[in-house]
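K.L.:
Dropping the structures in below, format is structure tokens.
Readers should treat all values here as calculations from the given coordinates under stated rules, not as data from a laboratory. As the structure is a computational prediction, the values presented were derived from the model and not from experiment. Cβ atoms are built from the backbone, for glycine too; each structure is taken alone.
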Structure P
């Protein structure tokens, strides 16, 4: 499949091999994971590989000053300051740069310029540095500085690499907007000859379920019941091809619905678990801060399990033959259990919930701040084992998807090596 596709090297040989030679040009790649997993170093490799072959690079950094990026990159023998660098918002470059940097100061200056222009129409409009409209304006200005586009030609004259580390800064205070902002960015700045690495950072969730809790899964026309532990393991291993859905509930109409799974997560949690027992039988076991939907003022709203009380009404889905239907069940009691272990959670589109447990009660999922996954042509995910359990740092990388690529589908071990950067090993 990959032989007829022009590809851009990631700068990491084993990752290129896993991608049939690299990322297809024009692809938007979401780089996702927790802090400390190596996302920024992966972006450095991608930028450095581009500079070495003559690709102009636009590097947006919101998590660190670019001088710190340069300093860290030097440790891996990547010398960005050997190239012509222009900081957006500074003095106009005397000659065409090879690398345009957009940092928080660039975004602040762009925000001021947009505010000044808007005042002619609406004096109340004020732009902030970390607004998606400001990011879009800054990237389009970088295209012009690099002389990659013109009024007559929308696509860059040559291949360009765009890195945004990270996108999460633009929806930190409104994670529900992640998907909309991601679409807005791609529509406004995507070009057929631009290959982008876009970082989405999220913190480890503690809102999880015990691994033996059942959920209802649909892949294509096949519907099955799996434990959430088995589902997450298989989802993360790439076993499910195509869109994967889980049974959920529309909180407004209280009717069954299917929600597409966009993320899955497993981690160690040694705290006490809680078992929610329903009147008439049935239960679900979750971490203390996981949320279960209950009726408040006639509406289904998520509250932390530790706050549930006997008599609270919880929506659930009936089992058995025929059409699935929502049934309202009352909480009998909430029991503390022993210490937890490996626990699981999933991210679900539309209503951000799924039904779980032997009574299929309505559980709120964790909003991971993803959103890039919905617009991305490829997803490279990084994670690490719980350091308190492993007693060491063990990082991993997996290619969750990549268009036009018969990519490697197993996890790769990540090692950060002084003088070399990111190295990947087969597990």
Structure Q
């Protein structure tokens, strides 16, 4: 009951009640209550979180710094500023030396706060620690804060190291760390990160973690910024692929909670201005998915009101569009062999609408057969089967496939 009252008082609309609760926590040096605050952070509205942070920092005095160092053993991204801004409030050479020692000897949670401190206090003695931790840590908040700090130092050693790793490594997990470092290599006051974000986007789609990477980008950068750095004729397909990755990964790999915060409504409206079949295919995919989300409470029952409204508004908007598929045959014909997502999407539209493009599908089957891309052959065969056109496949073509599993799969289609 005491714990329930603590959180209730902390988030109270009565500002004095909230401030007194914070003051009592600090005065009593109650670590358990701070842990309770961290534990409940997901259930506190962002504006209330900011109020709590601001009041914490106002109430803290220099005699409470030992308590702040105790708090630093518990990392929480949402309340990171309680620790960092309290340190900054009393920053001097002695405190910086103490934080530097903590950066050297502390745990990962503490080091994450230290790295963020040195984003603001560019002490050159911290540089080697930042470089080492950025390259070696597996703790994402620490790597992300090191990235920000190194950007503030204008030190690109680790940035270049991770770009080379993305180009040359075959370890997708190591490359994911590299992508996330580059995304975080930014200055909060100067948001320009054009070349680095462009580098990430242009390479991310080759990664099996592309949904994760795109999500991390949109958590830190508005889509308006993304579209601006990709805004030229050559990059229209990149923007389409970026949006397709988002839509395809709802709701399995990307939470629908992001719909409101990323302004997916605005993203889809932006895409509707493109005059190409690829964008129309993506909008059709989005329409299909958001109709499902809007009609079935299983997807939205635990979402907040703003997100539920956004899902409904997106569904209504997409249903108001007049999407045509006159150029779908040309779209399928011009897709390059490496454009896997785009190819799959075109096939899905054909399947969903049951469009008879069997002639072009047979041509694509032969091309993929020649290139030994048997997976695509199987996908095409499944669509032909759905269209009752599998008999158009020459048996000799199927027999020429030297992957017995794929061959059996294609033969199994009725």
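K.L.:
Hey, volume of the Cα convex hull per residue in Å³ derived from one of P, Q reads 176; which structure?
P.N.:
Numbers: P: 166; Q: 176.
Matching structure: Q.
K.L.:
Here's another thing I want to ask about it. Consider the structures P, Q: one of them gives 15.5 for mean count of other Cβ atoms within 10 Å over residues 56-63 as calculated from the coordinates. Say which. Working shown, then result.
P.N.:
Values: P: 23.6; Q: 15.5.
It traces back to Q.
K.L.:
Can you spot which of P, Q the value 8.2 was calculated from, given it is mean projected area of the Cα convex hull in nm², for residues 48-167 alone? It would help to have the intermediate numbers written out before the result.
P.N.:
On the way: P: 8.2; Q: 7.5.
Checking each candidate, the match is P.
K.L.:
Supply the structure label, taken from P, Q, corresponding to helix-only ellipticity at 222 nm (-39500 (n - 2.57) for each DSSP H run of 4 or more, over all residues; to 500) with the calculated value -6000. Before the final figure, lay out the partial values.
P.N.:
Working: P: -6000; Q: -21000.
Label of the source structure: P.
K.L.:
Okay, next question. A value of 1.00 was computed for FRET efficiency 1/(1 + (r/R0)^6) of positions 80 and 120 (r between Cβ atoms, R0 = 30 Å, to 0.05); which of P, Q is the source structure? Before the final figure, lay out the partial values.
P.N.:
Numbers: P: 0.20; Q: 1.00.
So the calculation was done on Q.
K.L.:
Sticking with this one: Compare relative contact order in percent (Cα under 8 Å, 6 or more apart) across structures P, Q and report the one with the greatest value. Display every interim value, and only then the final one.
P.N.:
Values: P: 19; Q: 7.
Comparing P, Q by relative contact order in percent (Cα under 8 Å, 6 or more apart), the maximum is at P.
K.L.:
Here's something else I'd like to know. Quick check on the output: 14.9, 43 is Rg and Dmax of the Cα atoms in Å, for residues 200-303 alone, derived from one of P, Q. Which one produced it? Show your work: numbers first, answer last.
P.N.:
Numbers: P: 14.9, 43; Q: 13.4, 41.
Checking each candidate, the match is P.
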